[in-house]
Each structure stands twice: as C-alpha cells, then as structure tokens.
Structure P
C-alpha cells in the first residue's frame, strides 16, 4: 500500500526525513508553521545546512505552511522540537501544538509517528489521547501510534540519516511492521524493531544521557587536573592508548539533544518518586563549565597585568558545536554572561551563525574577525574549521602583547602559542 506521508516540522530533523521520503514516494507533504522557513526552502536554500541542495531543489515534495495540505495523508511524522523551559523542565508545547493541528486532519487508518525526543510514555499517554479527543477517533482502533527517535547529528556529513540504523516502534505488531517498512524504504543501514513504544522512547533519551555523563566526567577531571597543573589533553592522549578507554573530551555541552534530553528522563524519574543523583550531578558539572572558562580568563588577565574591568576579550564561536550553524542551547553565552559580571567587554565572532538569530536568541551582536584588533584576551570557544585552518599564530594577530589565550577544546598545540602569550585549555 502506498502511503501519503506528511512530515510536520522542517528543521534539522524533519527536512532530511521529508526529502528522503520524497525520493521514494510520490505523495509527500513537508509542513512547517514558519512561513519564512517555507519560503527559504522553496527557493532551494537551507539555513541549517543539513539538506543536499541539489536534492532540495529537485524534490517533488510539496513544501507548505498550508495546514489544509495535510488532508488525505495517512502517515504522519512529527519532528518538532522538544526543548526545556527556564526551570529545566520538559516543554512539550511544540509537540502538543503539532498534535492538536494534525488531529484535525486525522482519518481512520492513519498512523502517527513521533520522532521528537520525549520521556517514556509521552507518545501513548499524552499525544494519543489528545489525537483521539480532537479527531473523535479511537486510539489503537481508528488510528495507530508509532515512535522512531531521531538520530540526526547536526553538521555531520558522514553519519547521515540513511547511514544510521533507525529504531522503530508501533503500538501493536501490525503497526510496527508498517512503520518499519516505511522507514526501511529510506534507511540504507536498516531498522531496529523495538518491542514497545516506551522502549524506543527510553532508548533515545539514554543515548544522549550517556554521552552527557561521559563528558561530565571529562569536565570534572579537567577541573581536578587544572588544580594539579596538568594538561587534560595530555592525560587523555596517554590514557587513550588503552584499547578500551572511551575517548570523550571536556568541553561545553549544548545543543538540542545532549544538554536537554537528560532533563526529560530526570523529570519523569522525579515524578515517579526517584531522585536521579548521577544524571543530575553530570548536568550540574556540564552547565557550570562556561562560567568556569570565563573565570579562568579573568585570572589570566590579572596574571598578565591587565585591568579586568573594561578589558576587551574576543570569543570565537557562538554555535553549540563546530562547523554547524545551530545556535540552540549553546553554552557559549554562559561565558559571555560571566565575563560581563566582571565588567569585561566581549566581542563575539562566528562565521556560521546567523547574525539576526544570534541577536534575537542571546542579544549578541556578531563582529567580523578581521575587525578585531587590540584585544586583551582570546577565547576560542568553538573549534570551527576556519579557526583550525587559520592557526593560533594568525588568530593571535588580533591580540595585544601578553594577552592570554584560552583554547576550550584543545584544538591547538600549546607549543604553537606565540611568544609572550599565556595559553590555557580545558
């Protein structure tokens, strides 16, 4: 049976999914409520840099913000964001909004698959009843539910959608097989059939929780080694010669997954009466690293003889990770906020970040690297290829004599530091 597919949400996750489906299916709707995003995609442009532009410009998919286009679809894929709020609690409003909207177009026989990261139970206990209430259809009888966690890694051109095993699930055996067959048509790496929807939801949320905890361990080790005067990167290179050593590195932990997903799991655990000590401890460590980097810069400025208040510090990189324009949940603003507390003037440069978005999200006015001169301190916060290729000697050209350099991700060798400048890294 040929399915009429609608992908709800055309961001980092939804756009690659929708384009992949459109290669194999004649009836695919790509829907987003953001009119400017739709106009951009129709022009063959993609601010996320996740889509192959030739594929985007030649796609037969109906890219639209007209909700009526969902009429007649029988396989819905929901790929909207699931962020956290200011209290670090799960914010399901985008998901609930998308569910309410598509419920109006739900017909008997339809399957609704969620890809958004959630805690176990959301698909069947929150979304399903809402779909039933609004559509007037019976959950599990007139329409079925599925869950297939997204595994998109922004900026990664190797581990793309088609090359990553896709976990799929359905509320019954028949639905599972239908969901599996639909995704098998686009996933070269194949699919893994989870026994239940809750298992698939849990699998997604622990993937990033595991990474978060491992990075938290590296961050805590870096704090300890710093007190000892030992460079963490040197320690990791030595330890990494053992075959079973896990090669994680310290750094800022942001983005739409690793810095967010653990809170979905901990919120559910706390609702069930269990306090997840280890997971939350890891979150506290990782969330504190931006302030720690800023405080280290203040100490370096003092040691170099600079007045802290009024010092001009350049921060290279604002996105949450290297070679990616995604600003969501970046932890670089933690550095900026802490430096501002000391009266430091911060100038931020990022060749990939969208200036308007940087100003809207964080109140940051981006500078151009070539305009940065007479800088008192430099923080290379994000290891974009542009900075790596430029080299430390070139970047130091913007600095005043004795201005300290912080290389957050240890992308440069300390011995490459120009003479007279102090170097420090996590």
Structure Q
C-alpha cells in the first residue's frame, strides 16, 4: 500500500489524516517535525508523497528536485509527489482556495482585498486574488508596511479579507487581531482556519451580516486535489462536499440550553449513548472547579460569582469538538457566553411546558411562580442563542430523535 503524509508543526489540530482516510485506499499519517530535521526528512523519507503545512511551505522548496510552474510562481509548495526517486512540488492550496471562495459566493472581481499574513498561504492567496480579478491587493502582517498597529488607515477601502495566519486556531480560539467594525465596505471574509469552525474573526463577520467561510472547504478540496496528484488520477469534486458534511457533523458540539428542569442532562446523556460522544455537564464541571455544589455556591458566594465561574468553564469546554454539552439554565444571561458555545457547536434549545419543569435543588426556580418569572425573563434569550428548538414534553427518546433530525 502506498504511503503518504503531512509534515508541519503543530499538527495536533489537523483533520488531514481523517480526510485522506475518506479519499482513498492508501496509508496517510502526520509527521510533526522540527526545523532542524526538515532537510533530513525530505531527503530520506520513504513516503510516496506528502503534504506540507505551516511553517514549511516555503522552506520545503529548497530540497525538491522539481517544482510545478504554478507553485514556483506562487513561491509555496503544499504537495510533494515522489516518482522514480524525484520529488516534485505542487500547490493544491490554490485550487482549494478558489473552491472555498466560490462555495461561499465571495467574489474577488474588481474588489480591494486585504490578505492577513505573509507566509506561504499568503502567497497562494495573492495568486488567487490575481487569478480571480481583484482590483487591488494589500498585505497585513506583524512588521509590514500595513501592520496591526496601523491597518485602520486602509480599512475603509477593503471589501474582502482573507486570513492566512493561524491566529484563532485551537487551542488559542479567542484570539483576533483586527476589528471588523473598522471596515465599512466589507463584503466577505475568508479564514483558512478550520478549528474552531467559527473563529473570532468570522464571529465578527456573522454579527455584521457579512458573507464568510472558514477553511474547512479549502482543506478538503486541496486534499482531494493532492490525492489526484499522489495517485496520478483525476476524480470528480462531489466527494469534497461529502467529506465536508461528514466532518462538520462529527466535529460539531451539540450544545443544549433551556430552563432549569427541562431535561438537558437526561437528553444529553441519551444523545451521548446514541451518538457515542462524550457528555459534558457544565454544572458538574463548575462543581469540580469550585469544590462546592451549585446551591452552596449560590448561597455562600452569590449568583455573580457563579456566573463568572460558569463563563470560565464555558471557555474551557467550548474549544473542544464532537461533544454533547448540557449548560445551566442561566447561561444565556451573559451575551459573552454565546461565542464559546457557538464556535464549534450547534445550539439546541430544549423547551418544555412550564408545569413539567423540575424545581428540586434549583436555586432560582424553587416554585411554579419563580419558574414562570424566569421563563418570561429568558425566553427571548434562549431564542437568540438557539440554532434549533425542540420540545421535550414526551419521552426522552422522542427528544433525542428530534435533535437527530436537525443534525
């Protein structure tokens, strides 16, 4: 069986091995290598080919026998094919980025584009911009003419932003270097980061109503085009969408919100068994972190302290993927809790008839009057957080089936 792989660092967040498992009958592995071993790996590797990611897309070119004309022009290689002992470099990121932008309906024709970053993927983005007819291209980097200290000066002219940096990538999910409110003409944002699904940058775009895409379509598409080169074949693009769909379903957290006593934990445990996913109860995580049960935290330290602790736990848990997460009933009271839940999740509001809500051990809903008051206060907040809403007035199995319908 032919053997391929991915070189770069860090690779703990990579989806590439899983993608290539879907693409073909060959072995594919991850090789996290240090800069001082790059030459040795490329020279002595027995692989039939390999992909290249950050930070080696430029450096790898010095150790190849041949470089495809497009990759040479771009100045970056992300795919290497070994044939008859010779190593040839290609750039399938180019086609992957074109696919990503087209899929998101983000046009670059006659647009002023800002590319964030100055590495190999930035070179690819520049080539794509030229190919797709961008009017003007500006580069934003840490130490360039346009940098994070002065980008506001050119922001009013920018219509599309392409982020080619790793800023916002897991586990540093909450980083973002620019404020999109400074870009009045902004029409589209493309971020090559794919973990988390929604970066802070894309979250800003969503709030502003700007068209956006993460990097998953580019990642899958470039992998498919790399596979074609590895195997010397050309296959259809339909598989790209199939893999995107599978990965999105696998990697999305299912986040359950709703009133105290609506059945979030029961539904969550049942979903965990049904889908073979880890179940995380935010209230239980708070208890682990603080060492006291919820009623005691409320009585001894107050709700303000509890909400602060809750937000801390949400940030820790929200960076994970593929989990079932049950939140506390009041999580929606803090608007800042939305992004930690949404970045990798589909948010499900579990609604239940007020009279059926459990009240035992609930600090803020001790009786029916208190429950009704809470519901009136929170109903619109649940609606604003939720992607979907299901009813839980019947059996737990009915609720689980209802959630599954929307996945």
Structure R
C-alpha cells in the first residue's frame, strides 16, 4: 500500500503534522513525512529530509540555509518540492498528500500539489483558505480547509480541524475511481454566446464514442483546459470559444494569459479552432468599463457583466494570434470561421454586428494561417457550423489521434 505524504515545515509545525500523521495511521494508512522546513532541526524524523527535497530540484540547500534569508529559503523549497512530490507519485510511493501551514507553508505545499495530476488526493489545511485561494489552487483540484485558528499548537479547535482533515485525506485515498468504461477525451471551450454550438457538438461527439469535457471560457476555465490538455489526457480539442484572448489583448477581466492555446502544441493534440466570441471584451458592472471604450458598442449581459465590442485593430491582432497559435501545433489542426456571426450578438441585426471588424479578423486569420482554414457562410450557433466542426475534428483525430475502442 502506498503511503500518504505528510508534507510540511517540520521545524516549526512538527507537533501539528505529527498529530495528523497519527490520525492517518489510526485509519490504516502508512505515512511518509516530508520536511520542507528551513529553520531549526525537524521535530519529527522525516522520511524525506529537507536536503533531499532540495536535491530533487538541483539545489544545494546548505549555502541557502547559511545565508538565513527566509524568502530565499521559501523560494528554494517552493521550486524543489513540486519536483520531489511528482517523482514520488510517478514511482507509486504515495497515494495522497496533506499539509498544514501559514503563509510560507501554504506557498510551498500548494506549489508541490499543483505539480500533481488531477484526481490525485491533495489537501491543504491553511490559515489562508478563507480568502482568495486562486493563487494557491491554480488549475488543480486541491482541497483547501480553513484552519480556523493559527497552525500553532494543538487545542480543541485545531484538533477537531486536523482530525477531520486526516479523515478526509484517508477517505479520498480509500475511494477507488472506476475508469473501466473511460472513453477518449475531447476538451471543448464554451461561453454563454456559444452554448448552442457546443451543446450540439457534444451530443454528436458522445455518440461517436468520445467523452467531452466542456470548459467555460472565463480565464480560469481556459487555464484549466490548458492544464488538462498538457497533462496528456486529451485526444482532441474543440476550442471554438477563444474569447479569453480578446480580454488578454484589450484589458478585459476574463483573460487566461498569454499562454492560452499553447498546450495543444506542447501535447501535439489534433484541434479544431474557431474565433468564437472574439467580438467581445468582458468587464464587470457597467461603471467598470474604461472611459476610453465608451464610444464602442456596449452590451449589458447581466448586472455583473458588461461586454464591449472589439475594434478593427484588435480583431486584426486577434486573428493573427489565433493563426500563429494554430501554426505551432504539429498535430492536425484546422480553423473554422462562421462568417455570419462569431457569437449570438454579432450576427447581422444584433448589438455587436460589425462587418468591418469581422472582415479584418477573418482576413488576418487567412493571411497568417499555415493550417487549414474553412469559411462557412453561417452563424456560429447554427447546426451547420456544429456539424462542420464535428466532422473536421473527427477527421483530424483519424489522422493523428487515438480513436474510441469498438
């Protein structure tokens, strides 16, 4: 049986981690202590020392310790711990990981947890779990439990929280996931303005024997999809809602960063792309729209979301970005263009219809693309466009990706 890793700063929080370890043992699991402390000697004997952790990351820890710079020490462990933990998982030595910490401990432990696969049990009990945890969780399924009181000693509250956390990680490790009927995965991007397209495509692809995972293109959704693609779990990509790039270029709130659309090239996965919702930049309530954009078409999607139309210049840049990202993928890739509307509200007669901006977007894609580009005189949410996307993706996966088993 693989052990549960109890990872933490065992110099300052050894009693707390030892308590959790004992609770895990009472539930029938072995424990592997991993020390990422950089102060005094650990209060419990670790199975993996701080020096071994650092060595996994190619770091000579002693000179770092000698300089007694806490920031440098935390940075060293934050860099090395993910490598060490990933190696333990790959070698089948641990079946789950739990940690307790404040600011430094949380930074180190969650960095290590973010290096682990989706589905691998990981729990962080933290003083920071009640605030914005996006920086710590990233795109991984890390369970963060508020410590309620500081992780400093054992008392009636901390014992309760730590005992429940130990029970949670033990239960997660004990829970067996049935993947006997697993099908090849297709990752798809969707927005409210492309829901009909993706819903129709998903039904067809599922009938063809694939499992379709849909990600909402809200920044976090795009980053999560990229992480899944890069993990090697994905057989095909239906990235038809590339709107996060509009926010990246024009300063909207739902950007997924400049690496959006890079994972397909790193993983070499067959892909169908479309300029879905590149007509819109996302802002919050109406008064959050920058003054310099007030002259554009503006659409109040709901009280908390205001959309601003992308300009001709922005569309030129977006088209070239989309094409270059597609060009970088060595797997079979195609871009499909719905010429009569790239979102629900950009079709003729709708609030964001702008034939000049659309023409510039499509022109830039065609000029820059080295992959297949197909233009259809339909709206993005039409059955015709959905059918075309599905046919093309199945064709590309036939060329360069795994197929469902018979």
Re FRET efficiency 1/(1 + (r/R0)^6) of positions 138 and 314 (r between Cβ atoms, R0 = 30 Å, to 0.05): value 0.60 computed from one entry in P, Q, R; matching entry is structure R
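P, Q, R: which one has mean count of other Cβ atoms within 10 Å over residues 242-249, as calculated, at 10.0?
Working: P: 10.0; Q: 15.4; R: 25.6.
The read-out was computed on structure P.
Only the coordinates and a few stated rules stand behind these numbers; no lab work does. These numbers come from a predicted model, not from an experiment. Cβ atoms are built from the backbone, for glycine too; each structure is taken alone.
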